[in-house]
Structure I
């Protein structure tokens, strides 16, 4: 695979380093002006055109639509950390038979994919809670969410007044410092017996975000998503498999 990457911050830079470890990567093109940057690996090159590449990825939320538009014009699939894209842009990818994957981040990517995957496990799901950390000061009331160490149990605030279409209660958990995480709690019945399953992840914040972006790139490059607008949870198994492959650690508890 040949990946073009527009990295504007630490998340994009880390995602590039993660992708370089993939044996199937033939080239990583750093797209756009790269002042003072020298290739640290024989697979890395500075590019100003996308010809010959398969996927364009970026952590640039401000220029995401413009970069995606360039990818659409050049016949590439595109992976974005943001979800803020317009309908017309998505339709261009669908018409071209290429993929526009949005939300390759902690909340919309890893947490959402974990939720979709875990909801499919019990025979009958009665309750689902999906939680993820956000930068901010800790709160002392709301909903208690168990995260793996070193985060541990934290209070969080409900996102939205109603549950999502899938019946999921969504909780944002403010946390300061370098750590971040996501937790999914699913209650239901398996073979007629009540079961509660808790899945959690915790790691350095930018590293988790980089894994979320890199996993989206790999899943798209390997054909896991169809043409047009896609989200990580649309093929949760493929997205999580890619995330695990590049270093995501998952803690699980079943009662």
Structure II
């Protein structure tokens, strides 16, 4: 059965041709790796579409994401990390991996729901721990949605290229400000492995750069919305409190 929802899964990847795995979760005709032109041949063996970014056109993940938004071939898109290994459904406090067809079904229905409710961004739970899911709140409208799995309907918003290590947090807040709500399915979660793998943002991510990005991010949105993570003094991540 066909669908009237015109979308595609775009996956930015950098220096990971041998360890990128996200394509295994999606239908081949709906998936595309986005890589720098110099690396395109290294990714071709994966057997999916490769979209090559001209050399010199991007310098970080934020402008890479913007390049994707400016060059997409579908009206809507899902943007995922290349180390995405699973999309999971929380059932009876157990995590159940969704199949390729089930993930496709989730994406189609999520875009349809956003169209009906005039929402520009959808995603899922950031935590894969079943205890992080409240069965009384299967859907949230003001909880953070982050880069590993972004469903984008908006045609105008762009990532802030001055904060490439916080670009997903920032895009979420931009979308929330514009539409007054985002759609997050808390009974769904994703599993990624980006803390252990080489390549990607790990090439530039350091504690000092994170601290500087945190400062710029907080200056943009204010200390009432972007705050230090006092629950974990060793964490370099910030906590976001949407102004709703």
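Every read-out reported here was derived from the displayed coordinates using simple, explicitly stated rules and does not represent laboratory data. Just so it is clear, the structure is predicted and the values come from calculations on it, not from any experiment. Cβ atoms are built from the backbone, for glycine too; each structure is taken alone.
Worth a mention:
- Of the structures I, II, the one that 19.0 was derived from, the read-out being mean count of other Cβ atoms within 10 Å over residues 124-131: I
- Here mean projected area of the Cα convex hull in nm² was derived from just one of the structures I, II, and that gives 13.4; the source is II.
- Origin of the derived value 2.2 (distance in nm of label points 7 Å out along Cα→Cβ at positions 76 and 100; candidates I, II): II
- Looking at distance in nm of label points 7 Å out along Cα→Cβ at positions 52 and 92 over structures I, II, structure II comes out largest.
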